[in-house]
Structure formats: C-alpha cells, structure tokens
1. Ranked by relative contact order in percent (Cα under 8 Å, 6 or more apart), which of 1, 2 sits at the highest value?
2. Supply the structure label, taken from 1, 2, corresponding to helix-only ellipticity at 222 nm (-39500 (n - 2.57) for each DSSP H run of 4 or more, over all residues; to 500) with the calculated value -14500.
3. Given structures 1, 2, which gives the highest value for distance in nm of label points 7 Å out along Cα→Cβ at positions 21 and 53?
Structure 1
Amino acid sequence: MSNAFDPYREALVVERLTVWPNSCEDWSGTDKARVEALLHDSPQDAADLDYLRQHTGFARVITVTEADLDRVGGR
C-alpha cells in the first residue's frame, strides 16, 4: 500500500526513484526522463507514492501507473 503525500517527509527527500511498468520498457531514455520529471514535480498527484527512510533523509519512490501517464500526457 502506498503512502499519502507527506509534507514533512517531502521536505527531507534526498533521492528520487521511479519504478516503471513493463509496458514502458521500450521507451527511450529521453521520454522516460521527461515523464519522470513531470511526476516528481507534483508528487502529491502520484497514484502510487512511497517514502523510504535513509540515513540522510528520505527517498521518494513513485511507481508509474496508467493513471499517472494519462495525467502527465506520457502516452
């Protein structure tokens, strides 16, 4: 189960990670980078958001869903 957007943890994010579905495996690095930037620019809108505790803060993990791709125009 993914976590809800958390302003406290968000302020401590030191790393951004993106988990891509198999349906995007043939995308170019440029396309993935563009969509990834859009997703991480508005993490509060991500359908599947998680935070991983690290020694220096948190890693924000967004698992890309079809809803996310529709929202940011990734298709």
Structure 2
Amino acid sequence: MSGGQQQRVAIARAIAAKPKLMLADEPTGNLDEATAQDVLEQMLKLVVQMGTALMVVTHSPNIAARMDRQLHLRSGQLA
C-alpha cells in the first residue's frame, strides 16, 4: 500500500470506533503535498459528519492553518 492508502486505513480504523475525540500525531507527515491535502480534507469531513473533536499535532503551518484553534508549544510552554 502507498503511504496515502496506509494513512486512510489508519483514519478509517480510528473513526470506526466512533470516538468523541480523535488524536492525530503528524497525520500527513510522510506524504507528498497533494496526498497530504487529500488525506486532511477527508479527515476533516469525516470528523465534522461524525461530530468528533480532532486534535492534530503538526509542524506544518499549512495544516495548522486549517484548524479552528491553534495552540503553540514553545520551550515546553503553551503560547
């Protein structure tokens, strides 16, 4: 399976449990930009449809900009 397919399977597994909160640590970290955007779009649509909260850890400013709220960690402190 490609990296994008593996990410989609992992997201499907996580969503199948119908969690109230889904944590995603670098969900697009190993993907090319186009695949990363596609996976992120699918993830955001699914959590909205299910009413699930999504917390994403990322180093990507592009992904962070897509989130409703942002918390920044600087020198071990929330900023």
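None of the figures in this text is laboratory data; all of them are computed from the coordinates on show. Bear in mind that the values here come from a model prediction, so they are computed numbers and not experimental data. Cβ atoms are built from the backbone, for glycine too; each structure is taken alone.
1. Numbers: 1: 42; 2: 31.
Comparing 1, 2, the top value of relative contact order in percent (Cα under 8 Å, 6 or more apart) belongs to 1.
2. Values: 1: -9000; 2: -14500.
The value was obtained from structure 2.
3. On the way: 1: 3.1; 2: 0.5.
Largest value of distance in nm of label points 7 Å out along Cα→Cβ at positions 21 and 53: 1.
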